[in-house]
Structure formats: C-alpha cells, structure tokens
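Have a look at these structures, which come just after this line.
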Structure P
C-alpha cells in the first residue's frame, strides 16, 4: 500500500486533506506511527482475552476526540513515541512469542498505510488472528483496504443520534459512517468462528458504551443491530465502564456521574428481548483500575 495516502489524507470521515508528511491531520498525527503501549491485555471480552491476553498495541491520536475518552492521554493529549512500520512488525512477533491470543490494533486507522506494510512483513509468521479495534467512525472504502489483513473486527457503535455525536465528538455524521463501516466489516470477515479454546478467530464484535442520560440512544443502536445483523455474524458487548473523569469539561455536567443501575440494566434487558447475543459488564467495571497506564512499555523507539 502506498504511503501517498498520507499526502492528502482522506483515511477517515473527517477527510481533512492534510499532507501529513508536512503537518498533522485532524487526528493529531503526522505520517509517522505513534504508539503508547504494547502489552498482553487481559481485560477484553472473554473470546478476545481468553488465555494469556490480547496482544494489544495502542496507537496515539484519534479522529473522534470524544470529550469523555478513557484513553484521553493518547487520544486527545497525544502521548506516545514515534516508531517505524518495521518496529511495529517486530512488536507483533514479540507479542506472539509471549503467548498473545491475538494481535489487537487499537485505534489504528489514521496509520493504515503503516499497518498494512507492517502486516505484510510478518503475515507468513503470524499464527494468531489480527483484531482491528476501532471507534467505528470509519469510511467503508478504508475498511475495504484491510480485506485479507484483519480476522476480527472490534468496532464501537457509540451513538445513534446526530445531536449526541455532535455534542460529544463533533461528528454529527457518526452513525451514518459507523453503520456503513460495520456492515462492510461483517461482509468482509463473515460468520463467527472459534478455536478449540473458545477464542474468536473470525468475525465481528460490536461494542457499545452506555453513557449517562443516553439509554434511549443506546436502545436505538441495539434496534439497528437487531434489524441489520445476525447472531451468526455478530456478538454485541454492552459496556458499563463509563468513568466521569476530572478532565471532562464543566459544560458537560451530565457526564460528571456514572451510569446508573437502572440505565444500564434497561439497555441490557432491551437487548435480550431482541435476541442480541454477546457480553455484559458488572458495575465494578466502572473503575479507574481498568484504564491502561500508558508508559511506552513494549514499544521502544525504532525509527529505522
């Protein structure tokens, strides 16, 4: 894949058109990959972290910049270290050697040319699935570029309402793009497939984080999933881990509290009534101890 995709960047729905060899795009990143951590991550869904943990690589920058992001230090504050695509390839192999259940790429789309080149270097040596963990705000044509590289898609569908996605992520077109992208992901990887350890090796898991005062928006998303996907193709992870961090601006008072038991349970109950299959979380998941510490562990500088 050509690195020229960085020259007039149209990798995400922002289509900012920035020459990232010369300046930074809406995502906050230039044409060199930036990562904040590579580790065995044991707190993903049971079919993702089922044995030793997902081999997770956290990329810095983001096309959404949600005001409440739990990974704020890397998505909004842009903490991380520049590394080459060759070093990325080495990291995948290192994680595999450590027993990773898979290679999980977190928020990677703005570095897609590097992702593809790094996977090209090791595709004959990787024996574990590649997981693409995305905020969901994707162009279907960008997802099509990943055909043959990704085994499992792990997208969010964050919002249904354009008003809410505008308010919290400055993206009124979020659902329009996320819904199209998710359908392309499902089309690309097909039915859910598992290994002998009940680990997912093919398929799509849709994540949705329930937000304060947004349970009806959550239900609209669940309805869309039920109407447009099949339990054979998709698992749904309804997350209860929203945290009201101190960095959230004061002009979002509704985000200054956790999701209530009533809010979360009403969404879960609605999903069950529609025959949705997947995962739910306990109230204890809303805790800072589950937020990764970004300290460049497992990364090391490698610009050659």
Structure Q
C-alpha cells in the first residue's frame, strides 16, 4: 500500500538515494515516516520523483524532518512565509544563479538549518542539475594528524553576501529572487567547529564552505586561505559527490549538517522554478 512502506535505492557510492512508494501529498504511515527519517540519516540526501504538491503539502512534508523555519534576507512567497521561490527566467542570461557555489545553507546563523527541502515545478529540458558533497567522507579521508588538528579549531562564518559592503553591488542575480542587502548584522562573524558531530548519526563531518566561511578563528583571512582552499578542494572530490538531474515533480531533501551542495548554472534560455523550505537546526557541536 502506498505510503505504508518505501523502497530506497542509492544513486552514488558516497551519498544520495531515491525513495519510491511514497506520495508526499498525503500523510505517511508512522512506519513509513520512520523509514524515511532513517534513510535520511543514512544517505544524507533523498530524492522523490513524480510528486504533485501544493505549498501546504510541501510545508507539511517538510515538518517530517523537524520544525519548518523562515530564512533571513530572502523574500518568501507572499502567502507562504515558509517557502522561498528559487526562480531564473528564460530571458535572464549570463547572471549568477542562487546557490551557485558549494555551500551549506545559512551556515553563518547561530543555529543553521538542519535540512532543506526543494520541490521542482518548472525544470529545463537539460541543465540545472544540483550536486551534493559528503562531508562525512571528506573528513574520514583526511589523515589522522589532520583530523586531530581540525577537531581543535573553529571557523568563522558570516552572511557577508547580504552585508553592508554589498548594498550597492550588482551581482547580476535573477530579478525574481528578492534579496535584502546592506544588513550590518549579516556581517557578524560567528564561530562554528571545523569538525561538527551530527546529533543523530554521531558521525564527524567537516563544516566549512566557500560562501559563508570567512576565515579560521584567531587567524587572518590570508593565513586561513591555504587551509580552507585545501579543504574546499578536498571535500568536493568526485568520489564524495552525487549529481541529480531534475525533472518536474521531483523533491530533494538534504542534510545541511553533513553535506554541501552546488546549483549548476548551465541553462540560459530556459525557465527554472523550484520551491524551497528549511528545517530548523541547532548550534553545531564540536568533536569531544
């Protein structure tokens, strides 16, 4: 019976799995909901095909993973403050796309989102894929000496892309995504452990990213740059990643605590519209 049991099929060696046997427009049976949450912890990114969701249904499904929360600096849908429209119009060429570098969503917050849910409404015939990177695998592939060093330090994160210095900057981003710039509070740096412990799996994951990580704590940006650049190159090695080709009706759910993601901007001339929700998280915890 649909929504009473699920099938989970990994799509890559490191992370990501497709889930079938689920109609997300309807409530899941308790056993199926538990299976979905267990698959989420195990695979870090889940994909559901052929869904037809209203905004209310997307919000309800998102609540399966925790409290749905609003995100700062980005204008949500007028009637649904929990949902952000990720839209690039067909006539918007040679512009930046939202999420167009490796990142973990809003990692600069005191309590970054635990997860994100993205629902594809209008998808190009080709292009517009999303990539994810496994930050567990990236940490585990480091030498024991490097692991020990990184476990003892914090990285500083800020929302500087929404900050005061960006107030008059034209980033050539889609006109359909309303972003608030010039926010002094966005420039505040917050320390998070370079290696965080996942509250559900107990595993250790790298927690740095090129968009929001500004430097290592007690170091300058120049001193931090070689270490961070090494980590960014290391954690996005192909064997740590999966790539998802969207089609209309697809839903992706990913864990911001142990993955990075990247929106590929290769679909000029096509319209792409997705709706995104975020799940509240907690303060990252360092390895003991």
Structure R
C-alpha cells in the first residue's frame, strides 16, 4: 500500500466513524494526511511525488493504531500527536490548552492595516495565550514587536514558554501569569489580541465530543458567553495606547455583545478569507466608551 492509498483509506474511515473536524483541520482528507504523516514522524506538507511511497507493515500498524485512538477516544488529533499547526508554524500542545485554531492567525500573517500599521506596533499583548501560538506568530511575522503572553493557568504558561524557546523568541515574547490584563496595568500596548472563552453555558452540552476533551476553562463563559469579555473591555483602556486597537474573538457570543453595548459603541466585525467569524476590532476611544457603559451597569 502506498501513502496516497493509505491517506484515502484513513479519510474514509474517519468519515464513517463520524468524528468531528475543527481542531486544526475541517475535513476528513486533511485530517487523514496529518494523521498518517504524524504516525510516520513527518510533517504534513509532503511533496506529490512522495505519495507513491510504499509503506512497510510496521508503518501501516502505527497509522492504524493512531487512527484507532482518534476514533475511540474522540480526542483531537493534536493531543494524540502532541503538536498542532497555526499560521504555518508548529506548536507543542497538550490537554492543558485549547488546540490552536483561531482565525486571528490570518490577521497576524496578513497584517493589521489599515487599523494599525506595523511601524506603529512596538508593543502587543496576547490575552489568554494558552500554548503561546498567537503571541509567537506575532513575534515571528512582525520582527519589530515585543509581545507579552498572558494566561491564568500555570500549566499553560509552562507550555507557552517551551514553545517560545523552540521558536527562539525569548528575547521578544514574555510569558506572564495574569487574570486577563490585571498583572500588566502599568504597561502600555499598541495591540491587545484576545481569544477568551466565549461559549455560553447552555451551549457547552451541545458541543461535539472533541470539545469536551479540551479544558472547559478555555471555553465556557457564563450565560451569554461574555463573562470574561465584559471584564476585558473594562480593563482594556487602562493599558491601550491612544492609537492602539483591541482585537477580540467572541465567536457565537457576537450578537450578545452587540446587544450588551446597545448600539452605543461601533464594533468593527472583521471578515476572513479562510473562514472564521465573531472577531471584533475597537480603537482606544471605542474601548473607553465600552468600559464606561459596562461600569454604569
């Protein structure tokens, strides 16, 4: 059996098993390619000519064992193989953090113009950094920026620090323990990047099984999904520079946020070429107005 046939067979079995795709891939074929190459100890970007590679019996056995674990445990593949990819970069992951998948990665790669030119972004902060993937991607694609990567979880920060070292960015990406922005109120940032928990409590029980394998602390956010976003909006003006912006992913809680602010704050909802929604942008004045509204309630 060659590599191409193996990938096709794994894709068919994943589809037949009804596993959920959404933790690094969004379809059976891409997941099968990742699974097969990971089982072989290779990266998934294989050349076309390599698809004819004949597999040895022990290689087939490794692939089938990983496939069995993926189907039976319903764990995201990233947890089973110990890594994930985002913005073209590879990150170590474990079950203390969400699997990297945010559409914010597209913004990082493409840039933040016209809202924030690269030469006006010397300091950035990534709130709820998890594996450190967004903070590291910022440092990688924007060599002039210094990034603070914040998280409340010590286990997540340990992982993020390993990823920072692996990408040789320890001189520009600093991992700090913080409840949202509370530990950095003495600093000023040109960009606040945030992907906080935003799943409403009632929606948690309806999520595919794969999501239940992730830490609930990184997903659940109260009745309307905005428990942490409210606090973030109140804190943001304390650390955001006058020309800075807040970019925050709220997913399915987008409508609830619009209703919360009652049309008094103009949220810019961003669109993505490669999928993703529920990401808003606010400038410094908008953050101040949102904080005022929330403090009055």
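Each value in this text was obtained by applying a stated rule to the coordinates, not by laboratory testing. All values reported here derive from a predicted model rather than from experimental measurement. Cβ atoms are built from the backbone, for glycine too; each structure is taken alone.
Some values worked out for this structure:
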{"read-out": "Origin of the derived value 12.4 (mean count of other Cβ atoms within 10 Å over residues 191-198; candidates P, Q, R)", "value": "P"}
{"read-out": "Structure from which 34 was derived, relative contact order in percent (Cα under 8 Å, 6 or more apart), options P, Q, R", "value": "Q"}
{"read-out": "At a computed -11000 (helix-only ellipticity at 222 nm (-39500 (n - 2.57) for each DSSP H run of 4 or more, over all residues; to 500)), which of P, Q, R", "value": "R"}
{"read-out": "Value 3.8, calculated as distance in nm of label points 7 Å out along Cα→Cβ at positions 31 and 127, assigned to which of P, Q, R", "value": "P"}
